[in-house]
Structure I
Amino acid sequence: MNLKKLALLGAIALGASLTAGPVLAQQRITVNIGSSHPTTNIWAYAMKEVFQPEVDRLLKAGGGKYEVRWRESYGGTLYKFTDTRTAVRDGIVDVGMVGTVWENSAMPLQNVTYFTPFATTNHEMLIEIFDKLNTTLPALSNSWAAQNMVPLSSLITDSYDIYANFPVTGLDSLKNKRINAPGTSANWLRETGATPVDGALTTYYTNIQTGVTQGALSFASGIGPARVYEVAKHLTRVDIGAMYFGSVAANKKFFDGLPKEVQEAMIKAGKATSVAHGKHVSKTAAAALETMKAAGLQISDLPQAEKAKWVDSLPNIVAPWLQAAGEPGKQVLQAYFSELRARGVKPLRDWDQQNR
């Protein structure tokens with residue numbers, strides 16, 4: 001009888017272990033990830049090449065309890081650039097590229113750099129600053145939460161300059177010229193004598209070629225792939241500055257429902273994505289400049305005296321933004337410039353000082 005009992009108990013234990021197997025097995029979590037731009041674009045590149053594999057690596061290194069099944073929708077297959085905020089906010093994707101530059105009405109705080117030009121050309125530093133502020137400054141973190149989003153990795157542009165079909169030797173060169181300067185960047189041309197014309201990287205080539213405009217305010221990593229240099233043979237370095245563009249963000253409701261281990265993996269992967277994004281933009285911009293120079297692009301620097309004249313002649317373009325953004329806007333402006341100065345940056349204009 002004892003032998004029979006032992007055999008029975010053994011069989012029960014074996015059956016229990018087999019039954020428990022699937023419960024202890026790896027749990028698969030489906031994550032819908034996407035963007036309005038293809039992965040060859042500087043803002044979507046690191047999502048595919050760094051964020052996804054880094055999440056996978058971290059989960060595996062953490063014991064492999066969870067595995068992500070990625071459903072990719074890059075290149076605007078689910079939504080266009082005008083819908084990046086609503087796509088992530090409403091859960092069309094769980095993780096996506098959010099271009100806050102196109103959302104000044106809904107997310108004005110994230111556009112502080114576009115209202116404070118000539119601050120810094122260091123785009124990798126800008127990523128560090130906004131990775132920090134998006135999570136530690138209540139005004140910014142609350143604004144993301146209000147949109148049902150969690151920012152994971154900051155997106156930027158390299159520095160804006162003038163690409164034109166004529167040489168720019170000073171401000172007088174810009175008088176009566178039509179320059180593509182979309183959205184908020186139109187403010188940068190105020191008092192220069194130039195007329196800003198709306199547009200995008202996809203329209204600059206045709207605009208300049210057909211005479212709608214004579215040039216564009218833009219950045220090398222964008223102008224190069226768009227081949228605008230074929231019709232705009234002159235690059236004048238103005239150093240208007242690098243700009244914070246938006247973030248890779250997760251739908252907050254989705255993120256809050258994830259296991260803690262997966263949340264932590266996404267946060268860490270977001271930091272790695274930020275570093276990779278900054279380096280990728282540096283590499284892309286440098287390669288674009290080499291390609292453009294080989295194709296005959298003429299590069300010159302705006303004389304310092306003319307640059308100073310431009311900076312000083314600009315009206316207080318941040319004031320209307322502050323009026324609309326209120327006290328949270330003031331907090332973001334002060335925090336941004338404090339972070340710049342803490343890193344040894346001396347902005348060419350102290351926008352925060354004149355708007356206290």
Structure II
Amino acid sequence: MIVKRKNIFRISVLGDGGWGTTLSILLAKKGFPVTLWGAFPEYIKILRAKRVNTKFLPGIKIPPEIQITSNLQEAVADKDLIVLAIPSQYLRGVLKEVKLMRFSPDTVYLSVVKGIEIGSLKRISELLSEELGKISIGVLSGPTIAAEVAAGVPTAAVVASKSIAVRSLIQDVFMTDRFRLYTSDDVIGVELGGSLKNVIAIACGISDGLGFGSNTKAALLSRGLAEISRLGAAMGARERTFSGISGLGDLVTTCISPHSRNRFVGEQIGKGKKPAEVLKNLQMVAEGVPTAKSAYILSGKYKTEMPIVKEVYSVLYKNKSPLKAVKDLMTRAKKEE
């Protein structure tokens with residue numbers, strides 16, 4: 001299914017991880033000229049030679065039509081749509097380089113990043129505006145395990161933008177008979193849902209690692225969603241956004257999927273490994289780790305009660321025992337739901 005739009009032809013995906021590679025393949029199959037950019041020239045050489053992202057998306061062929069490059073200028077020049085699939089803590093550095101390069105003022109930027117920058121506590125759309133100025137921005141989020149999307153598993157997600165034209169455009173560009181996109185104008189809610197669920201997924205992983213069962217995970221999911229919704233509302237999001245695909249849908253998937261990096265990190269910690277040891281051996285970035293720190297600080301800033309986030313933060317950054325964290329959660333003062 002090829003989308004024929006006069007106002008969009010050339011697309012770049014910045015970030016050669018599993019999700020960036022998956023979206024590049026999806027777009028190429030729809031007939032768009034796509035460039036996939038990665039930061040490490042040696043690995044880009046491997047991608048060009050093998051046409052398989054063995055590190056982040058094994059077993060999926062990269063179509064020959066996709067141009068693969070480590071040259072950022074080549075990737076951003078004269079593009080109509082730039083998709084950002086770079087881990088949140090590295091994105092600002094890339095944007096500072098992009099800012100110095102030749103790019104069209106009409107370019108649309110789409111963030112598929114699920115994180116919050118440590119230090120500034122900025123969401124990705126805020127970071128984009130701060131670094132690149134007045135540009136057209138959309139954010140895409142939802143329960144989108146890259147390996148499943150790449151394999152053609154039916155998937156739904158949400159694209160949010162303040163601009164009706166931008167979200168309609170992105171919906172048209174990405175939708176297929178196996179990848180369904182809904183639209184929203186709640187950029188804050190969609191971004192926070194996609195970011196904060198990773199912290200709850202670490203909690204669920206810790207529960208798995210400790211050998212707890214479905215009762216525990218159900219409690220973490222439901223109370224975790226309450227925490228996310230509280231902070232989201234305090235930051236200006238609509239609470240109902242968190243009961244949708246980019247909220248509850250993404251939360252459930254990330255907390256139960258065997259492909260979830262954040263759940264895996266938590267599971268290993270629950271089994272007794274130290275966070276630094278787990279992260280050292282992890283090939284991909286687990287966004288929930290830095291987001292736990294940002295979320296903990298944000299909860300204080302917005303005076304929002306987030307006990308699960310607080311305990312995950314304490315386990316990750318304060319060397320707190322997972323079992324002690326569980327006990328402290330379970331023995332908090334009695335309250336109504």
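Computed from the coordinates by the stated procedures, all read-outs in this text should not be read as laboratory data. This structure is a prediction, so every number in the text was calculated from the model and none was measured. Cβ atoms are built from the backbone, for glycine too; each structure is taken alone.
Of the structures labelled I, II, one was used to calculate relative contact order in percent (Cα under 8 Å, 6 or more apart), giving 14. Name it.
Attributed to the structure labelled II.
Can you spot which of I, II the value 0.96 was calculated from, given it is Rg/Rh (Cα atoms, Kirkwood Rh)? Each step should come with its number before you reach the end.
Numbers: I: 1.12; II: 0.96.
This value belongs to structure II.
Here FRET efficiency 1/(1 + (r/R0)^6) of positions 90 and 122 (r between Cβ atoms, R0 = 25 Å, to 0.05) was calculated and came to 0.95; which of the structures I, II was it taken from?
Of the options listed, only II reproduces it.
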